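Asker: Following are the structures in question.
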Structure 1
Amino acid sequence: MRHDTTFLDDLALAADQYSVGDADREERSHDWGTAREDGVRPDVVVWPESTADVATIMRAATEHGVPVTPYAAGTSLEGNAVPVEGGITLDMNRMDSVLDVRPDDLQIDVQPGILGDEVNEAVTKHGLFLPALPSSGAISTIGGMLANDASGMKTVKYGEVSDWVLGMEVVLPTGEVITTGSKAAKTSAGYDLGDLIVGSEGTLGVITRVTIQLAGRPQQIRGGRAHFETLDDAAEAVFDAVRSGVDVAKIELIDRLSAAMSNAHLDTDLPDVPMVFVEFHADHGIEEEIEFCRTIFEAHDVTSFDVAENEREMDDLWAARRELAEALEPYDDDLSPLTPGDVTVPISEYPDLVRYVKDLGEAEDFLISCFGHAGDGNLHYTVMVDPDDPADVAHGEEVSKRIVERAIELGGTSTGEHGIGLGKQDYLVAEHGEAAVDAMRSIKGALDPAGIMNPSKVFGGPES
């Protein structure tokens, strides 16, 4: 669907702030989870450089009924940033500055287009860091992380990225500018609009400034890798460690297939066995915590538990987990992974979920790799299918659907960190109920009366 965007010529934008060039539009027609051939080109790409720019563009887009889809690094996996109905792609990458650092308050103000790792670079000289960054912090933006309510390996200790946000400046679809929260450590003044914006995937507004709480860097960081004979042992060990209160900053699980994939990709000779990766952060007493964890693992028949003595060794120990996402596609020339799942369940249900996925893969004759942020009950799984066989792809998608449904049955969620986007819309009612989804639609209608803000996402299109 083409939209008339000639009104941009009348706005106070520089000539290099918008483009209808094929290359610019093509680049923003897809994200990591959307095949290039399935992408949708926007009619125009616009690069705002200030909150005032965003407000002007949104006000005019609402007046003219032109859809607006915020875009940042394009690293989302569920089509969150794909401009399904054309219109304007609002590329936030030029709004990437550090606005203020207040080390005495352990705070930083940034624009949304800044990469996560750049936040840490700006505050490292003060001995501070943003501890909740996902492993994609080097390639994804703060605005995108908040839009998708991102989390990652360190969530088990530090929570999600949004847990470290004190306040935001947000431009609503009507062009109005609001602020949420404050610079204070807490507030109980009115509705928490910040929590409403976080995870809304650009359907309610555009984040233009973020105030982030920081933490002091831990004086001690140690990491290691444990091997287990069975996946059941590994999953039960993770559950027991978390339940027993082992103070881990990361605790990650990979199954036997994932280990084999990493070995093939890295050309290493690790045993193809289930593994648990751990990292500990502390200012003192870290050895005692490591031994506590070792005791837990030994109760679940750990076959080896190697702890690094320095940063280089720790990097080597973690390589199999760190490189896993890149190891999936090249593993088998005849198979490709479907979009990675990211279901999350209560930690007590984690072993049962892992067992269910592996049993299902065996019963349905699919290779399904299992790995993920086990400490918070998050399981990433990839169903490997023959991309040239439509029946195999459809069968694989049905298997993936059954995994999501099982996670919801166990009291969990269809998506722990990737968001709903286009790919998880069918599960929203099953997870929250019709009344809750209707309430969400009402909020969307109140804040975006013209329906222009990233349409077709989360709830689907007008016909759904």
Structure 2
Amino acid sequence: MRWVAAQFADQPEEMIEQLKSFWHPDLGQQELFDGFSENTLTNYFLPYGIAPNFLINGKTYVVPMVIEESSVVAAASSAAKFWMSRGGFQAKVLSTKKLGQVHFTWPGDINKLIGVFGELETLLLQEAKPLMVNMEKRGGGVIDIELRDLRDLEPDYYQLFVSFETCDSMGANFINSVLESFARTMEDFFDTHPVFAEERGAFNVIMAILSNYTPECLVRAWVECPVEELEGACGDMDPLTFADRLHRAVRIAHIDPHRAATHNKGIFNGVDAVVLATGNDFRAVEACGHTYAAREGKYRSLSHCSVEKGHFKFWLDLPLALGTVGGLTKLHPLARKSLDILGHPSSPELMMIIAATGLAQNFAALRSLVTTGIQRGHMKMHLMNILNHLRAGEEEKDRAIRFFKDKAVSFTSVRDFLERHDEQKSKTSPKRKQESGR
């Protein structure tokens, strides 16, 4: 810390004190946090909030969310409240299969490989058995092993394509350990089996690693109601116009990748916030979700909408590889609390909760876009951030909140309001002048 401060701060001691101010007062707890990563200096705080009103499959949830963006938690809560009186969210897990690969090259006759593959598969499972005992006791383990010939894409290139069930754990460490065991077994097998005598030494494992693309670890969440029951969501519009406009907005996100990227980002505003709150890997979830959105060769919306025969339906299919045991889900104290708040869900139940939250966020964003516009609600929530940036006092904040209650909020409009307020009080703030001139 002292080296960093000496290298990068004009006032090193001030920087050190600031970094220390974010330490946990319990040093034992701080040591726990330091152990999550390397070269840690301090903790980086993000707001931890809750979104009430989520009725999912007839059960009510209060959903913990970790996110720094204004309006996300409020929007998700508002959408959840709207749908609570219309049957709530429905959700179901379509499949829970996770994947891993051993990538290897071999220049020999593929028929030799196919001929002994059954023997190899038996040996792979036998030698990895000690790694799989506990997972198999919980109902998981290796589901399938497939040989994939990809020589048309890369010379001599094959994959061992392996499917796993990891129950309530995300399973990354388990999957990677099994795959690395498979790789060692394959190396010995190719080196000693008589059928490969002519190609001895030609087999080469490139890598053995899980895939974060898990299209068969999939959950669906949806809401639906008669079109007339959308009354209350659509401002000054009639329900049918609102339904048609929202349907068209989703169609645009299926047609145009530029819109789809922003559309799906809104979904992940909700998804990532719960993934973070529960100690899961938001980077893996994002990578998988965006890959799934492009699975047909073009990047598209993850959500869908239909308006047919007076009935509105809005749904989302999302691949989610999550865990509720192991990793940070039990190690991080707030991740544990999040799972407590959610009622100690299983991994499939958490998949449904997170998918419903993403769908709620998407509905809230689309509702704003096709009615009042996104900035009206978003910038209202952002007003306090602007006031803090401009170093407004408590009196000024109170006046600004009252003034902008029925007016559009922007950085410029807030700054101009504060400057007018200063002029009225005949007290010009040098600090604000400096900020305003940037």
Structure 3
Amino acid sequence: MEILILLVFVLGYAAIAAEHPLRIDKAATALITGVLCWAILVLGSSDVPAHMSEYYTNLNNFLSISEGHTLSLGEFFDHRLLHHLEDIAGILLFLMGAMTIVEIIDAHEGFRVITDRISTRSKVRLLWILAILTFFMSAALDNLTTSIVMISLLRKLIDHQKTRWFFGGMIIIAANAGGAWSPIGDVTTTMLWIGKQITTGSIISEIFLASLMNLLVPLIVLSFVLKGQVDRPELTTSEAMQVPARERTVAFLLGVGGLLFVPIFKTLTHLPPFMGIMFSLGVLWVVTEIMHGKKIHEDKSHLSALHALRKIDMPSVLFFLGILLAVSALQEVGHLGTMAVFLKENLNNVYAINIAIGLLSSVVDNVPLVAASMNMYAISPAIVGDPWADLFVQDGVFWHFLAYTAGTGGSILIIGSAAGVAVMGLEKIDFLWYLKKVSLWALIGYFAGAIVYIVEMTILKG
């Protein structure tokens, strides 16, 4: 059963990679893969997976005392699926909310506040501007939201599809690099921050340089490779009908302000991010309804939130759902935990373990990988004369390097990170095209940042 689930995952992954030759949308393949993995897990299991047996026993003991009944095997798997769906639904709702806000800003031509200030058509200069902007935006927002916003900007700045794809790939690298050094920039860094493995000041000071080099090295090399200029798209008829400057500014400031408010809302309330994004969407919705309330229907219909909701890319959302379901099945059956144990037993070096985890996160989601690592390598107290234990204390080398590798390793393959999956869906980027054109630059940046961090720690720790 365990082997069959892994086989289905690999075949589904291959079908996603071969989306264009097969002419089958990746969302359909991802949904089939995710559901099949869970169906095999339920139908092929005669007992609870070994790594879940203690949890199953403790849960049944609690239920027998509190409610007077226990869970059957089928009910237990249903319980575990719902547990994973709680996290998956939060991500999907967040994605839908962010995409809707971006569509509302776009409908009001709000991004002209930025695009009108970018006059260069040079590929190299434009790449530097967008990559640096993405890097710092993802630290303040998060890499997923920033990627959605930046793709909307790209569509205003670059007409040629393949050129836009390449810039989209660099935005993935920049967003993941920028998110790695901020406690609110990437979900895995946030997990380590909430779990008290890292603290805010320490993660910023120790990971910033490595994350920056992750982006700068590919940019510097590409500065000598890229040639020519980009062609900007011509305005469509609807875009040529300018929205008044005041309305454009209000939509932009309120929309971007709402996105920036999400991490603040999360910090203040400790509620999941999708609650903050839904609140921000609600406020933007109300304000735009009031702003256009007296206009005739023809003038305001394309500016409404309802119109934006119809325009969001639902296949991307469903693709996300399928991928996350498949990865959760791998986690449930124990494959990710087994990998963590394998790394611990065979790579007796903290840097090698983290580099391997980062490379693995390019294939499977980094969230369960980091969760498995947090369980496998607990925070340890400092022990005099034990340098290995010092690596796992709060703000230890292991945790900081894990934030970097898990956050940036997903850039190597386009479906290795939430930002990559979102960009892939929005721009319809082909998996194999990304592998040929972008993965090398992501890999170069990944190892450049890793080397910088190792050198930095070697100097600081003596």
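Asker: From 1, 2, 3, which structure was helix-only ellipticity at 222 nm (-39500 (n - 2.57) for each DSSP H run of 4 or more, over all residues; to 500) = -15500 calculated on?
Answerer: Numbers: 1: -9500; 2: -15500; 3: -24000.
Matching structure: 2.
Asker: Please state which of the structures 1, 2, 3 yields 4.5 when distance in nm of label points 7 Å out along Cα→Cβ at positions 103 and 367 is computed from it. Write out the running numbers ahead of the final one.
Answerer: Numbers: 1: 5.0; 2: 4.5; 3: 2.2.
Traced to structure 2.
Asker: Which of 1, 2, 3 yields 8.0 for distance in nm of label points 7 Å out along Cα→Cβ at positions 191 and 399, as computed? If you can, show how the numbers build up before the last one.
Answerer: Values: 1: 4.4; 2: 8.0; 3: 1.5.
Among 1, 2, 3, the structure yielding 8.0 for distance in nm of label points 7 Å out along Cα→Cβ at positions 191 and 399 is 2.
Asker: So FRET efficiency 1/(1 + (r/R0)^6) of positions 199 and 391 (r between Cβ atoms, R0 = 30 Å, to 0.05), computed for just one structure, reads 0.30; which one of 1, 2, 3 is that? Don't jump to the answer; show the numbers that get you there.
Answerer: Working: 1: 0.30; 2: 0.00; 3: 1.00.
Structure of origin is 1.
Every number here is computed from the coordinates shown, using simple stated rules; none is lab data. Everything numeric here is computed off the predicted structure, so don't read it as measured data. Cβ atoms are built from the backbone, for glycine too; each structure is taken alone.
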